[in-house]
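Given below, in the form of structure tokens, are the structures.
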Structure P
Amino acid sequence: MFSVKIDQHATTDLHEQVAAEIRRAIADGEAKPGERLPPARDLAAVIGVNTNTVLRALRALRDEGLLEFRRGRGITITGSPERGAVIARAQELVLFARRHGYPPEELAHLIQTLG
């Protein structure tokens, strides 16, 4: 199991910190595609946060395509380290664009134009 470090006093929401740490573990190859994560309740106990915080982070990672939820099989890592790295960079770009007043549609258009 990879380590998840959070800062209870940071301005970043706890679920975002948890998601970022799991994303980092995938990008660094600590957590590999095909591996199963412990149940959210166990992760929450180890990290020291509420189970709902972990579930919110896991759902975000599922929506990014990094995790797969299967009833009876748990949560499996489906994303690759490369995909995790690209997603992390894309999220940074989206935040940067928002701070400078670019809505997602305009950012997507800029990326299509450049690609």
Structure Q
Amino acid sequence: MDRVTINLAEGTPLYQQVAAEIRRAIAEGEARPGERMPLAKDLAKVLGVNTNTVLRALRELRDEGMLEFRRGRGITVAGTPERGVVMTRVKELVIFARQQGYQPDEVIAMIQAIS
């Protein structure tokens, strides 16, 4: 992840810029599945942003399925940008299903029925 840069003057929130740069690094093979991510405080120092900004970006990527947090082992790359897109769609499906009155186990059964 040598080329991670952000633009402090840009209108996009900093945490989104950090997340986008990490996504790019994963997509381009600079960070591969299974590799450990640098510490948030180290990334923050390199980027010139607050550690909380980096942590917010890392949590967003974890929620997308791209990063995995493990106690005592740090943060590792879990997947590719494609997996992140799938996770986003799955979350949208779960939200939609809840709005329609379906429980998660019912949604899982529906998916299994068409698989």
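Please treat every number below as a calculation from the coordinates, not as lab data. Everything quoted here is computed from the prediction, not taken from an experiment. Cβ atoms are built from the backbone, for glycine too; each structure is taken alone.
Points worth noting:
- Mean count of other Cβ atoms within 10 Å over residues 26-33 derived as 17.5 - corresponding label from P, Q: P
- When Kirkwood radius over Cα pairs in Å is computed for each of P, Q, the largest belongs to: Q
- Structure with the greatest value (metric relative contact order in percent (Cα under 8 Å, 6 or more apart), set P, Q): P
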